[in-house]
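The structures come next, written out as structure tokens.
Please treat every number below as a calculation from the coordinates, not as lab data. Computed from a predicted structure; not experimentally measured.
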Structure P
Amino acid sequence: MFSTKFVYCSANRLYPENLRIKEMSYCSAIEAMQSEEKKRLHKNYHDNHYGFPIHNDNELFGRLLLEINQAGLSWETILKKENGFRKAYDNFDIKKIAAYTEMDQARLLADPGIIRNKLKVNAAIENAKTILGLQREFGSFENWLTHHHPKTKEEWVKLFKKTFRFTGGEIVNEFLMSIGYLPGAHSEDCPIHHETVKRNPMWARR
């Protein structure tokens, strides 16, 4: 199962430049892009981040936050705004975000550098609070994820919906593929697939 990054639907990663691109894996779709600027943007994420394990709780939370904010939009929009998200959300510091006040919410909703959606902003704050609780119980957000591995996509979605806010099926699927808990981020003939395998992702430990 490949990433849905190239499918133009509510969970799309790319709005394709032509219909042919939606038939491709994310890996192939990037190479087929006509715009060099778009290609560089996606290639940096694809080559250096997508499918690689993350062992820092703040960065794990940050990836989840970005995936949630992508809902209904293209992944390209999120990649362009990533630095804006980092600045607005205190570099994804879970403790700081969990302590955000109504003033912080108003600040975020007025910030053009991020996605100004009240449900998504509230989800970020509430999910940060939830992760603090998971850290107290399991030692870290990563430990919580590891504790529940392995699961099918459907089982993960059920767990995330029970635990977090604004975590639909494709959000959960993309988040877990992007951090190496579910397979499918890269096609098997992609050179980056082999690089991710060297990092011993959770999906490869069955």
Structure Q
Amino acid sequence: MKTKELSRYRWARQTINFFSKKNNRSIWCESHLERDAMLRLEFDDTVVGYNGQPISFVYRTQAGPEARYTPDLLIERVDGSFTFQEVKPAQYANCPEFRDKIARLRMHIRHRHNASLEVVTDVEIRVGEMIDNLNLLYRYKNLPAFQWSKYKVKQSFGRSCRFGEAKEFARKTGASPLLPYCLAADRALLFNYAQRLCDETLMVSA
């Protein structure tokens, strides 16, 4: 297993710099789809952290020769497990050649590194209005002044409320108008991310 040389790879292929609040650093990626995949990880409570283009290793192809492979992401979960992730458009991921490559890589990774390899596509990443919602909320995530306890959230909003009602609560109490967005960004108020966030959106206290 060989550590990826970021500077060389960045010059050759990597084009997008995404600042990860979960990792507190910038991560390079090769496509907007990879960037969207990382954005979703920022809102995934099962993810402790992740790294882009983490390592490269050699595996044996179906034809016999060895080839080098670098996964798009390495994800650490709250249960202590690690998962390599490959991000691909669904059209490409459904090709027989790609499926055979992934099957061989999964065996290699499980045997050599005691980890799993999963493939995620645009079909799973870009569900409905999810990416638009997460892009809207990401700027409000982890702002210290708005990190409320679950008790305070339920005391203020009950078990559920409309997003417009949360905005009205902030106005009436003299709180910052950013408060509802920050609570939604930090998943203190939950909603269906696949549907566009608006005043009528039902929010549920975490």
Structure R
Amino acid sequence: MKRTNLSVESETFEKFSRVAREQNKTIFAFANETLDFATSVYNDGGSLADVRKLWNAFQLIRSIDVLTLPSDFVDEINQKLMTSDENWTSNAYFRLGSNVGALLRFSAQSIDSLSAVAENFFILLPVKHFKMTSLEGTKSIQIDIAGAGHNIESAKCTAEFLKGILSSYEYEANRVELNVGTVRIWAVSKEKKEF
């Protein structure tokens, strides 16, 4: 065992000490555990920012019953469902998005803060890229997603899911562009203007 002194901000130390007490651990034991964990994350090529995103996503999805499935399997199911009954499938994904949107609103109360929360949430999904842009001088946004499946049916399902989320924020899609694996949606605020 090696002893050393570390300098930390007093506020950080107070929080650290409080959590150690809550965990019924000495500061020594809690510091060893915390440093060992952080070191292993960095050794594996990760970062504490990645851990934070996963934790935020976990906190969100533990309030929903979630089943994680391989993306190829989900693509196959989406294709079959869209071929069998596109209207029902689209509505089901929209409702799902609307329900998830209601949960997202607990963390991101405005559309402006949705991007950061979505970034945390999408870390658990096969989405490779999510970007939301406010269109200057309007109450409109543009959302770009890459990694929306390996067929056009999955892209359609992703678009409907996203439209449902947007509806929870009083936004309505007015234009959608779909390609295999990508979705681009333009949406406008349904917020009523006050006079």
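Each of structures P, Q, R was scored by Kirkwood radius over Cα pairs in Å, for residues 49-160 alone; the highest score is held by Q.
Source structure of the calculated read-out (relative contact order in percent (Cα under 8 Å, 6 or more apart), 19) within P, Q, R: R. Which structure, out of P, Q, R, was Rg/Rh (Cα atoms, Kirkwood Rh) derived from, given a value of 1.09? Computed on structure R.
As an exercise: Rg and Dmax of the Cα atoms in Å, for residues 25-80 alone, calculated from one structure in P, Q, R, equals 12.2, 36. Which structure is it? That value comes from structure P.
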